[in-house]
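Chemist: Dropping the structures in below, format is C-alpha cells.
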Structure P
Amino acid sequence: MERSALLTLIALLLSPLVAVAGEPDNSWSLIREGEQISVYSRDVADSKYNESLAQTFIKVRLSALVALILDGNSHVRWVNTVDDSRQIDIISPTEVHNYTYSGAPWPVDDRDAIVNTQASQDSETLIVTIQSYAAPDYISQIDGVVRVPYVDSTWTLIPVGDGKIEVNFRVHSEPGGEIPTWLTNNLASDQPYYTLNNLHRFFNRENEYFDRELPFIREPGEQPQ
C-alpha cells in the first residue's frame, strides 16, 4: 500500500467523527435520520443550546464543495433558514468574512450573523477542515435585528474513494435574545438536516462550482505540486 493511502486509512480509523464509518462517538445522540443524512446532538457545558452534528456522503469534487462553503454569496441558495447572504470580504484564498440574515416567525426577532471562516487541507490525508467563528462587531448592527453573538462551526470533508466525500457539519451557536424552546428544538434537527439535503440537490445538477479549481486544495489522485 502506498504511503499516502496508508495515512488516509489511518486517519479515517482514528478520527473521532468516523470511529465507525458515518457515525460519531458515543457523546452524540441521534435525533434525526433520513435516507442519506443523519443528525446528532449533544449537550454543551454552560449553554442551554445543544451542539449539532450532521453527516452525509456526497459525490463531488473537493474544490467544488470548498468553494461553495467559502462563498457567502451562495449561502442563501442552500443554507437552511438563510434569507439573505453575502461575502463581506476576502482576507486570503483560505479566509473570508461572510454575512447571513435569517427571518424569524413572530414574535421572535430576526437574526443576522457575521462569521470569520478559514479553510485548510491536510497534505497527507487530503481531509479539509473549514472553521467558522462569530465576528459580531465586524460591521455595524442593524436596528431591529439581533446580531448572533456566538458561532462555532466546523465542516470536515473526508475523501472516501469513488469520488465521494464524507461531509461532517458540526455547529454550536448562541443566538442572542430570547427564542422559544419549540423553535430551538426544531432548529437543532431541521437546520443541519435541510442544509445537507440542499447540498445534495445543489450538486445533483451542473452549476458554476462544478469545475472550480482552488490553489490550496489537492483532489484525491492528484500529485503534490
Structure Q
Amino acid sequence: MNYSNRRQKLVNSLKIFGIETILIQNLESIYYLTGFHAANASRPFGLVLSGQETVLIVPATAANSAKVEAKGIGIKVYYEHPVSSGESLNFHTSLTKVIGTMAQGKLLGVEAGSITLADMNVLTGNGFEVQDISAQIAELRAIKEPEELDAIRVSAKYAEYMALIIQPALYIPGIGGFRCSDTVIVQDSGCELVTHYPRDIQSLTLSNKQIFS
C-alpha cells in the first residue's frame, strides 16, 4: 500500500479548508495512513501531519513495532517512567512538543470521535482551534486503491466449509421493517442451508395485535 500517497491526499484535501496541521488518534485511521498496527490500545497514540512532515507518537511499549511497520515517517516515543533527561513522560507532553514544532497555523484537523476531553484541553490550552475532519477521512477511505481491491478479491473467495450468514432486510419509514437470517455452509457441491423456519409471508409477519396481545 502507498501510505505516503494516502497521507498526501488527506493533507491536500484539507488545504481548501485552511487546515494545514492534522492530528489522527483513531487507530484504524493511523493504520490506514501508516501501516502501523497498534496491538495495545490501552495507551494513546497520535499521528501528526503537517505539509511534507509526518510524526507518529507512540508509547515505549510500541516503539519497536512502530519503527518496523511505519516506514518513512518520524517516530516520537513517550515513556511512563523516569528515563534520561529530555524524554517525554506522557502522551500530552510529547503531543505538545511535536505539534508545537510542526504546526502551520492554529487550525488543527482532528477526528471528533477519537479525541478526549483531556486532549482538547491540551490543544486549546496551546492556542489551537480544532475542526472535525472525520468526513474527509471517510471519503478518502471509500475510494479503494488497486492493492485494496486485490485484497478484497482474495478475502471474498469462498473456501469449503466456510460458514456465512445472509441477512436481507427491508425497512419502510413509518410502517416497519423485516429482517431474516440464514446460515449456510459452503461445500464443493454447493451451499448447505442449516437454518430452518417457515418461509411464507403470513408466518413471517407480526402484526401489532400479535405483539401486544
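Chemist: Looking at Cα Rg over 2.2 N^0.38 Å, point out which structure of P, Q has the largest value.
Modeler: Comparing P, Q by Cα Rg over 2.2 N^0.38 Å, the maximum is at Q.
Chemist: Say we calculate distance in nm of label points 7 Å out along Cα→Cβ at positions 93 and 117 for every structure; which of P, Q gives the highest result?
Modeler: Q
Chemist: On to the next question. If helix-only ellipticity at 222 nm (-39500 (n - 2.57) for each DSSP H run of 4 or more, over all residues; to 500) comes out at -10000 when worked out from the coordinates, which of P, Q was used?
Modeler: Source structure for this number: Q.
Chemist: Given a value of 15.5 for mean count of other Cβ atoms within 10 Å over residues 101-108, calculated from one of P, Q, which structure does it belong to?
Modeler: Q
Chemist: For structures P, Q, which has the highest computed value of relative contact order in percent (Cα under 8 Å, 6 or more apart)?
Modeler: P
Bear in mind that the values in this text are calculations on the coordinates, not laboratory data. This structure is a prediction, so every number in the text was calculated from the model and none was measured. Cβ atoms are built from the backbone, for glycine too; each structure is taken alone.
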